[in-house]
Structure I
């Protein structure tokens, strides 16, 4: 997932545009829109080469093929279109996983916000009329000359496999310098010059000095510094994205106007004496070396004008190439793996799941929601009311937290096929979930109806099995105080203050069946011969179809 680079670009400049040009005939085959896994073409000895989304602004190529089978964060929704600027490229128009839509929820909205903020800032500094004129000019003469699309380009690996380069171009500061010079010198300078200079000084004296020197590289450094200051005053302070920007300032690593390709691993610049790179003697002169020891992302350029270390892209080889594997019901499937401990008396295995994408149930699996909770019955059990949502052949809507019933712990038997778009449906489902693991206290989640819950140790109930109970009831249980985090992609209950008086809730199905409780014995309300009681311990005079307690045993009337 090409996330760090574009997060940097968005936070740094916030501008987004596509150079206007006529649509050229397509020469690149566009992959089908759908769900893919993205795997690096360079074979690692540890097998960690599948891209895995681990946070809102974090993704690494650090999953093995075996891991990827059951990790929702490796399932990536990809949509592309033939590039509007180069017929050999694809523009990425959707890149989404774990609720993170890089293009449509991060880049485009952020760019629109910054554009609006720029317009308002210019109006404040220059006045409404001059501000509108300045913004129109900037939009045409600067922004319109940048291409910050996320691109893919077909390439063939060293062993003949079809792959893609993933790349983007850092905006050139040349148009910024030209714009500044145009409006601060000559005839226009007399009209606008003082106002423009005053406005720039109000933003940053460093930026003003760089523009006065007409130095695009210095302008880029100052823009990076402004971006870092913005990040450090935001909720992203101290996060990976802040560290990425820090690493690039004054490092000549990510430079204005250059195109960068996403790679797995890292690039080392090796200085040999005072010898500039010589392609005839690469190791005996200063040069780039590929470091593939860590499963991480880095960026390289293919700038042939870098004479000291030489161009970077050729050094990385297959490590800069990404293979798309369609998530389907063949070898590249997605499935769930229930714990062997979560086995009910009915012989089924149970687990929970909360994912961003809708999925069709391919394996012999049933999906359930929780419609509410019941009061304590005569045996001392509280119940979570289970409702069947889907079975084999049906589709579970996106962002629906569910309990899954499986016949096996083998994910190959429990396949779920991602399909459609991430459009959630409103329901009465009380289950909640989170895409990324995090601290219980302070976590805010929604149920199926869109109700917000602030999660605490007191009101959360996690899916588990009570091995201390001889009947091993499966349900939702209070977590221990020393458990501080809730895992991602799991479903759980968040209770009201009244409901939270109960420490646990056993699953109760629509037909009255209770998972893990095959026979309820020693019922104080069912010791009289021939007397029927329901599962809440209430006497029933005229029993009809359902499950009852008679003489301490469970009886089913069909």
Structure II
């Protein structure tokens, strides 16, 4: 790292200089703390003074400080108080409530060369993301967490079996409070010790890559936890945070980073580089991006120019250094060109969560059949703006917690009635342009809201409705993977067509997606009445039924045909189909050769 780049906000490798770096027989420590009066490093090796070797940097080589040892900095700040802090660049930390850093060994070698060489951003490939909280996907019989190594044995195989292409892990950077889910961080470079060591996390990601599963990590560049051993008033002054509470404190009670400072920019963008480079992460999903665009995330307060410039600079630098990794924005604002390159006036992300689609879609499915007749526009509106960005359609953790109910539970009506609606919902999600993201448990229609302290309700798979729903989701995912019309022209407006969206009073609609070789057609009845002889004008070709959400094999009422037989569709002659209540049918349409 060039120190001038660090001070001016241009370095992406600050972690190679700062932190604890072992050498033969000892460790070199370096920390940035411009206003500190004295800094000592304390551990099993004793208490050693660091020297202020440069204007704002304190360093020391400490013999006997070895990998595996915990340490902390004793910082006498500008206010004269001495406070114990973890290392901002520490690569591992002790388990909460202990807040010390740990000297780490060199990372094990990856064996994923083929994966990394063939990796792309996936614009013309399938992307079905399984969002996971590592501590509550599964638990051991005694209630303890699975380790990274144990997750490596089960989670990628489960995702592959169920048709997911990527795992998105909720924040793994060390955090003191389980209930923050990792979004209030103290150790930005330290994989949480709840599940093991950094080397074991690398083992997990390597195992995912060997099974063809990508790994996306949640990244929190907006704010940090207020715990006294963390970044708050690190050198006795507001160093990482704004000095004014009006902009220095977030809506979550945490401290907002002061992104206008070059050293803070380097801390964050180097951290992003660290997860991508050292751990071979396939992408970062950046949390609360609207707070990086507007002051406190409020458009009425105006654009935060310095923070926006930081975001553009970080994304542009990451794109240059990791051209096949994906950068994803969790952004609830209408700010334009979020997924356009920085050099073309954009923010430099590859994808943006379509939270408008999520809200409108779930609002529609909460309504009764009678109410839906007046609200088909909830489903059609997303196509007005669908081509503005590269979107991901998210049914994330936020939609499965805090009184919102899980996705299946949101469906209108009683227990039995929720399953056919949920099957139709997920077919609609599949046919809609945009990559897919679903939170753990939704694949088997979990009805209990997510709780980070409990594993998912796997015992539900003993019940036919839930077991059948999982098999439906598996078949739908496989159809999505197998038919390139879903994704080969994902962001081409000419490849999408509403075959019918003009009969809202019938609770029906139909969507055609064209690929390079064939097309897929989805037909829906979102009402409680059978829709007889629903006629559609289609291009000429051979139409083959791939999947019916009402098949008995996953809890419906229609017998699955023994064989798939294609139907010839003639130009100018409508294709008629009978649709059971709350159902959808998926077809492949192949042109005449």
Structure III
């Protein structure tokens, strides 16, 4: 038993047919059962498939009317258990199909071979096949040849179509189905027609491609569909752990959902632990969303196309259907925002602004928000009626933000906060009611004079305070675990650290560069077992005092150190 799996249109059936044509004559009987997914949907579909299997292997005259799946199972076992057969089960998507057609190895004689093609790798794992083969995308040269054969009836493109051909191949991304469909669709057409078609494909995928790729989506559960669409519209290329945290806060059970999407080859995770997705699958996901309300974008669940977003925000046509907005303009531009623009978006879960500037600030934000990433936020405070209890990621960098307010303490589910470059922000309120915080960034808040008196954290991994020119004192830090990995206080006016700094033994990167008023380092820093990088460049007043360094209990022990910046540091004693 061998399984062939991969995304729709990748060539699983083509490979299975090629194998069948080459080796079927070497068996006592053979059968290629195609399109099992669709056939089994009808009332007697599985029975029909069982009858086809028996008829192909034994001959039509030897097969009686089966009538019921269980009877068909017994007939297959009894009549084929001594025959050496080749059986191809093409496009399987459910265990019941395998159970009805090839439920056990002893159904067939010694030397038989069963080949299963599926989009769902999990089906093969459950069936305990002997080997699996994942069909990979075509490389550039293979894609070029296949497309050229379809479009030009030759292995290379015509000279004046070379550049357009390269663009088509990039768009198809090595998917054989797309290369064939587009090649045949464009055959014999002019350059202008090619250019027009390519622009149309980017907005609405070709119908034949869409039909094949959408089958995998249609077989998903509701929560899995939401995860797929969220990744397609917002989170492709993002860190997996970060996205899982966001999706989990939405009640979407991401750990099992993501695994199922991967089993169906709808998404992958790269070596950097980031989500990847074939461009055409991303286009299909976005087309599914567009179809929710083709004419009025305000009626769709997710918005990412800049013209649609501009229309919704400037014309105030948003509705409670909108769950997410991602603004990524072709270039930084201005949006004339109505202060009432978000009033009807009661179910907004994500708002991500990458490069738009706004004329006004909103007087309402949905309390369903999990991600609020608004670069250049146009107000000194968040709306008074926004309680933010479901927020996981809050980033309002390079903004006019001046105060966080008492209500900020209700943002108890926050894992990430970024207020970097908020030049009017003067203080950070008590963070003790935000226990799950993992990332705090207030870098380059030049008017920030103080942090909370005590910082108590359970999960904080990164703390960035660099560039806070008005910050002179650093508070006591309390951690339940050795979780802090990155601490950056570069270019601040801090003169000394509390002794608690010396107990943060999990730190991997400590950046104190440019702290010109810093006098001493807590000696515990010299024994941080995980410290990979230490930057002290420009700390002109820091002195390593020789009698401290001679004390055995304060000896230097930095086994993980990879780089050390001591530029302009006064060293009274140099220890090798």
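Ranked by distance in nm of label points 7 Å out along Cα→Cβ at positions 64 and 472, structures I, II, III are led by III, which has the greatest value. One of I, II, III was used to compute percent of Cα pairs over 37 Å apart, and the result was 37. Which label is that? Here the read-out was taken from II.
When distance in nm of label points 7 Å out along Cα→Cβ at positions 112 and 400 is calculated for each of structures I, II, III, structure III gives the greatest result.
For structures I, II, III, calculate Kirkwood radius over Cα pairs in Å, for residues 136-343 alone and state which one comes out highest. Looking at the calculated values, the largest one is I.
Work out the source of 0.85 here, i.e. which of I, II, III gives that when FRET efficiency 1/(1 + (r/R0)^6) of positions 200 and 336 (r between Cβ atoms, R0 = 41 Å, to 0.05) is computed.
Clearly, the read-out refers to III.
Every number here is computed from the coordinates shown, using simple stated rules; none is lab data. Keep in mind it's a predicted model, so treat the numbers as computed, not measured. Cβ atoms are built from the backbone, for glycine too; each structure is taken alone.
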